[in-house]
Every structure is written in C-alpha cells, then in structure tokens.
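Structures for review follow.
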Structure I
Amino acid sequence: MAQEVKVAATEETQSFGHVESIPLAHRRMSNWDLFATWIGANANNGTWYIGGVIAACGFLTASTTLIIVGLVSYALLAVASYMGYQTGVPAMALTRASFGLRGSFIPSLINVVQFIGWAAVNTFIAATSISYIFGELFGWALYGKPGGTFGLIVGILIMSALHLLSISLGERSVRLIERIGIVLVVVFVLWESVVVFRTVSFHAILTWQPPHHLRMSSGVAADTLAAFNLAWVTAASDFSRFTAKKSAATTASFLGANLGLFWFAFIGLFATIGTAVSLNHFDPNNSDPSTVAAKLGLGIIALLVIVLTSTTANAVNLMSAGSALTNMTHRLSLNVSLWLVTIAATLVTFIPVYLASFLDVFETFLDGIGMFLGPEIAIFLVDYFFLKGKHYHLAELTKVQGAYWYTHGINWIAVASWLLGVAAYWGLKQVPAIATTTGATFIAMAITAVIYGCGMRLTKVQPVTAK
C-alpha cells in the first residue's frame, strides 16, 4: 500500500533536497488515464519513424522483432510502474535507494539527456510537417530543398511554443492532451491505413526486400527498438504515482504502451515499405511521417495531426526530463525545471539542421541510450524487488547519513555494476553472432543484474543507518 509521506527539506546537514510521495487520497489518474497516457506516449512521430527505420530488415523480420522486444520492454515498464504506485515517489527519486542520494545523479542525468533528446526528435519531425504545411499554403520551399531550412526553423519555434504551453499546467496538461489527442490519432491512423493499402497490396509489402547495402540485421533492429522502448521504463513511476489503482499502474500501462507501439510502428513500417514499393525506391532517410504523408498525398490535415501527436508525446517526454532535473537540482521547482528542459530541447532540435542528417543523429542517439539505460534499469529493479523486498523507507530518501546514504551519498557497488554493464553492452556489440541476431541490450541487462545482486550480497554492503 502506498504511504502518505511528504518529506520536506530541513537543515542542509540533515536533509538532501525534497521528495514528495503522493498520498492515495490525492491520486486522480484512472485506468483509462494511464492507458491513454502510454498510448499517447507511443502513438507519435518517433514511433512511426522507428517503424520506418526497421523496415530495412524486411517486413517479417521487422514485425517479429518489434513484437518480441515490445512485450519484453513493457513488461519491465509495468514492473517499474508498480514501484511508483507503491511509493507515490517519482522515478529518479526512487533511484536514491539503489545508487545512493548523490549516486542517483547518474540515472537522473541520463534521463534529462535522453528525454530532451526524444523531445527534440519529435519536435524535428513535427517541424518538418509544419514546413510542408507552409509549402502548401504559402509556397515556401520544402525542407531538403534550397531555401527550405527557413520553414523548418519556423516550425521548430512554433512547436517549442506549443510545448511551453502544454507543460505550463503540469500533470493536468498531460491528461488533457492525451484525452483529446487520442481521438484524433485514431482517426488519422485509420485514414493512413486505408490510403496505404489502396496504393499497395499487403502481399507486395510482405514480400518486399530492402536493397542489400541498406539491409538491417535483426540484432541491430532489436537494440534500436529496445533503446526506444526502455526510455519509458525509467519514467514509469513519474505517472503511476498519480494513480490509486494497481491495475492502472501495471496492466493498463503495459497494454497502453504496447498498443501505441504496435499501432504506430506498424503504420510506419507499412507506410515506408508501401512508399518504397510504389516509388520503386527505398531511402531510410525519408522514413519520417511528414515525408511519407506528403508522398502519399494525405494533405494538410494529416500533417496537422502529426503536429498534434508530437505535442502528446512531448508532454510525457518533458514531464519526465523535468522530474529528473528536479531530483538533481533541489532548489528548482518542477515548473521551472520543465521550462528549462523545454528550452534545452529546442536548442538540441537544431543539431540535425546544421551538423548531420536526421537519421545519423537519431541512430547515434539510440546507440547511447541503449548502452546507458539498460544497466541502470537492471540495477534499480533488482534493488527494489529482490534486495529490498519491495519496501523502501521513504523518509530516508532525503537523509544525509540515513538509510540510503551508503558511502558519502554513493553506492559504489551500483555505480561499478552500471559501468560494467555499459562495458558489457559495448563488448557484446563487437561480437557478430550476438550483434546481428539477438542484439546486446537485454543480455547486458541480465549481466548487470547478476553483477549488482551478487556484488551487494557478497560484499554485504548495507546502507548506513541513521544515528
């Protein structure tokens, strides 16, 4: 049962920042709210783009990998979501119990960076849609053509203004945006599906194969999808802490996340292959929904829905980044943190405009996420469910010299295990038999879990008990 605890900051020598546990009586998110939140988190441009990227495997390999990785990843999301329901505490604050109060800065920093990155990805795709809209309405040059950068920049600024507006109401805005957005998303996806299958038969999509020099292996696809999916696992508690229902935190979250993933990734997969078949040309750089929608002739309304889905996804991305930043900078309120991460995401969105192609930046970003996130998740799940018996002393999450202080605020066993997990991921990526078949992510997570669990038990490291 979740505990009604609010830990307030006191003297610096005794307290380490501020952690709030939401009491059961104050939780308002229903099964539908969590279900819609996680559908909206995945029913967006980034998921569509992922589906387009893994089209380079061919339909059968891509679809099989998508389903397996999705089910495994979001089973972990449901488990992590249970932690938020049980404690009422945000995700990164919970990592204080495993990494130590100061050691939790490591997962917090990873979360700030990755969710700013995801917000930038969605913003870039939506800004591309806006540039197409301006091209239709005012005759502006399209992005990718001479002079087309101006429309993209205007689109980035418009999207950033919309994001600032959406996060200004905090958690309430997430619920509002998801409830409205999901209806329009349903209509758009059905429309998109009809257009694709009117253009290309399912048999043609099923039998299509990518050019040999562009082919992606199942292992690379698995690591790409795992990096995409596991990002949400580290934010699960940020939303499940607002529900008083266990089924909402676990079952509704699992089903919603998978529905959103399969729904939009398969649409991206179908649309990208369908476009390649109809044009007799495949280019993974053109897998984003804005380009595909334009090539399929879906018009301005479709592009506007793409803009909306970016806003729904980024409501979750920015909330998670802001929550992680608050865990690191105790003097900042959540609202101030949200503004800071939104501005940072705007700046990051300009990277592919001037430095490299969007696909190159995106794939580099995913490689980094997979390497750093998997070991982190393995550690905090093993700690809560196996080492601490699903019970944290919430009042100790802020106490210097308290139960989760370890050594000068850092659990060095957790940090060392995380570093070894990162090294294991990198090493496994160098083994062709693994890198091209199963991928490195989940194997590296299992290795990290064993190292951390054994390390804590064999060294008998215990949190320092408050005096």
Structure II
Amino acid sequence: MKNLTKFYIDGAWVEPHSTDRLKVLNPATEGQVGSVAMGDAIDVNRAVAAASKAFESFSQTSKAERLALLHRLKEVTEARFEDLAQAMSLEMGAPISMAREAHADAAVGHLQGFIDALETLEERLILDNEDVLLREPIGVCGLITPWNWPMNQIVLKVVPAIAVGATCVLKPSEHTPISAMIYAEIIHEAGYPAGVFNLVHGDGPTVGAAMSRHPDVQMMSFTGSTRAGIAVTHDAADTIKRVTLELGGKSPNLVFADCDLVQRVTASVEECMYNTGQSCDAPTRLLVERSCYDEVLQIAKGAAEATLVGNPSEEGEHIGPLFDKIQFDRVQAMIEVGISEGATLLAGGLGRPKGLDVGWYVKPTIFVNVSNNMRIAQEEIFGPVLVIIPFETEDEAIAIANNTPYGLASYMQTGSTDRAARVASKLRAGSVHINGAGINYGTPFGGYKQSGNGREGGMMGLEDYLETKTLHGLT
C-alpha cells in the first residue's frame, strides 16, 4: 500500500507535486483501507515528459523485442494473479471467486489476445502499386480507466499501446487505485524501459483534463460515462488528437418463445446481475415475446429471488455491494423513479437486502409493466436492476431494441439460427450475444452511437494505437 501515495513516473515511484489525498474505502464494510495521492497538472506534465522521452527509443524497438517483453509481462502477471484478485475484491467489492475468474483473469486473457495479434501484425507492407505502407506507433497515449472493471480496462489500453511501441500515461479510477498500483509494479518487474508506462492518480476534471489538453499527448483512450467522454473529447479538440471512447449502454436482450425459456431467462437474469449490474454492456432491458410473457415473469422472479448477495471476501457465486455510496444512492434514486413512473416491482426494490445493514448492498430488482420511453428503460442505472418489456412481433422487438441512444451490446435468446442471423443483422450494437455466448479474448469490443468509437481487444485494439505512413519511390 505504500506506493498508493506515490506516482510511477519514468521508471520509479516518486512523490507527487500535489498534496491532495483521497480515502480508499471498502464498499462491503464502508471502512477506510488506505489513501491515494491525487495529482495535478504538474504531475501530468512530468509523466508526459517521461513518456515523450521514452518514445524516442521505444518506438524504434523491433516487434521481436516487444513480444519478448509481453511474454515476460504475462509471466509476472500470472505470478501476481492473486494479488490482483484480492485488490479488486477489496476496493470495488467484487466477490473473490468472480474477482479471480473474471477480473484478474482479464489481465492474462487480454494480454494473450494482444500477443497473438501482434505476432500476425504486418508493420510493413508492399502495396500492389509498389508503394510501401508502414504502421508506426502513434506516440504518447493518455489512458483513463473506470472502477467497474479495473484490470480489464487497464490491460485493454496499456497493453496495445506498449505492444506497438507507443508510450503511455495511465489515470485509473481514483476509487480503485490498488489494482492499478499493483499493475504498475508488474510492468516494472517485467523490465519495461523507464518512461514507457507512467501512472498518475487523480480525478477527471484535474488529471484527466490535463492529459486530454496536453499538446504532447497524441491520443486519448477513455472508458467511462458518456458525460465524461464528451468532456474528454472537448478537451482534446484543440490539439486535434485521436480520441477513442468506450461509454455507456442500455443493452437489449430479446427473448423469443422458441428458446428454452427456463434456461435462457434464468441465465439472462444472472447476466444482468453479474458484477452487481455494474457493467456497461449488461443486458438490462429484457424484451419478451408476448406469447411467453407470463411464463417469463415467473421464471425471472424466481431467478432474481435466488440471486444471493453477500460478503465479497467469501467464496461463492453471490454478488457483492455496489462500489460506493454515490452509486448506492444513484441506484436507489432510479428505483424510486421506476416506482413513480408506474412500473411494477416484480422483485427487489428499495433498501438493502435483509441482514446486510452495513455496506453498499442493494436488492436484485426487476420492474415489469415497463414501456421503453420510461427513464428506467432509457437511462443506464448501473446496478442490479432489470426492466421487462413485451413485444408482439420480431420487427417490434428490433425497433424497441434499437430505440436507445446507446449501442454497445445486445443479446438474443432463440431456438432458430435463421432468426438469430436475421435479427442480429438489424440490431444497432457493437456485439450480439446469442443464447448466452460470451465474447472471447482477442475479439474487438466497442459500440455504436453514444456508446463510443474505436474498438478494444485483439488486432483492432492494436490498430487504434498505430499511425499509417506511406513511402513512395523506395522500391
């Protein structure tokens, strides 16, 4: 924990210029587990200067050299796997079993996906017209990551940058700094040259804005709320830097009567509640064919009531608390909105689950009698709250699914492969999950519309950190 009050800049843990500190709280106990330093523009300037200097030599390294470093990074990450899992369970309330199986696993899985992509990346091509095309690292990258999937998002940004020869400054969420600190230690142990990776803690309006506005940062990659993504884009505009965004979602889940209702609806409720509903691509709108609507309500109610809520330090398949009081209050407020809008509670509701009086725990909640124009059907709640909306026809289901400002993910439950392909082609979202299939490491992830731009993961994830140069007259 000693490094929480320092920043990792130019290959060393250094004292911040800023003296501001923020308490790090355990969302299960509401108790303080540490303090993190909060940086300022001077801290950002130091980190960017280190990254700029390092870029001069690191950008000239060979792919073989960078692959060797990535393999070493994987070795060290695997050695610190349990440290990462314990950190995320402590700082954001992820149940320890899930913290291992999903949160920490992402640090290894995405890294392997990028290794595989880099091995096949052609950095120099001879075009049919005999011109030469080069793919080169973009420069210094500013990376801003959220609290809900801390390591998943850090790896999806840091690794592609350093894989292609770029350098970076990371601002992780100030609410989940412990896992980020450990990852900086991992990169240091892996042997990356000083300045290639830099870590500055702080808030968005201060550190995030300083990075976005910095003239020596050539790219900003941001994951978080749409509101904050707009701010990053505005701040970056004056210097015409590249901006990639992974923002919010209100993902539809289309349930057709020809699927295995018990299996697929139960799994759909579990998917919505996973990570305590704190996933930007969570399937939070269950669109149900009218002919099976009543049966689906019974199954969904049972699934919600069977969802266990408990201590994140304990092994098991339960969900944990929300990450802090701010999010707890937001979710409670949105449940109140749903009630005031006239929706009916099928399960859950206001307040904490029985027996959990301390910690930011919420009840797994389902609303029915919902129309798609209600706030609870249009706004991202970011908690274990599901809304169920009926539809009559396939075309109506598609229209409801697409009637959202977001387009990050979509889900479909059907027994017909023809229908799955037909409907998927009409859904305006970056991914379509059919009958519970998940996304694999190495597959690009990102959204349409206000869910952002750019893609993370695999080859397309590398490409966001590359510039294209053409040579003429060389061949």
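Comparing distance in nm of label points 7 Å out along Cα→Cβ at positions 326 and 414 across structures I, II, the highest figure is found for II.
Once mean count of other Cβ atoms within 10 Å over residues 118-125 is computed for every structure in I, II, the highest value turns out to be that of I. One of I, II was used to calculate relative contact order in percent (Cα under 8 Å, 6 or more apart), giving 31; which? Computed on structure I. Given that Cα extents along the principal axes in Å, derived from a single structure, equals 71, 48, 40, which label among I, II identifies that structure? Derived from I, not from the others. State the single structure among I, II that was used to calculate P(r) over Cα pairs in 10 Å bins from 0, in percent, for residues 134-405 alone, giving 5, 22, 34, 25, 10, 4, 0. This value belongs to structure I. Which structure, out of I, II, was distance in nm of label points 7 Å out along Cα→Cβ at positions 54 and 222 calculated from, if the result is 1.2? The read-out comes from structure I. Each of I, II could give distance in nm of label points 7 Å out along Cα→Cβ at positions 46 and 398, but the derived value 5.7 comes from II. Given a value of -22500 for helix-only ellipticity at 222 nm (-39500 (n - 2.57) for each DSSP H run of 4 or more, over all residues; to 500), calculated from one of I, II, which structure does it belong to? The read-out was computed on structure I.
Bear in mind that the values in this text are calculations on the coordinates, not laboratory data. This is a predicted model, so every value here is computed, not measured. Cβ atoms are built from the backbone, for glycine too; each structure is taken alone.
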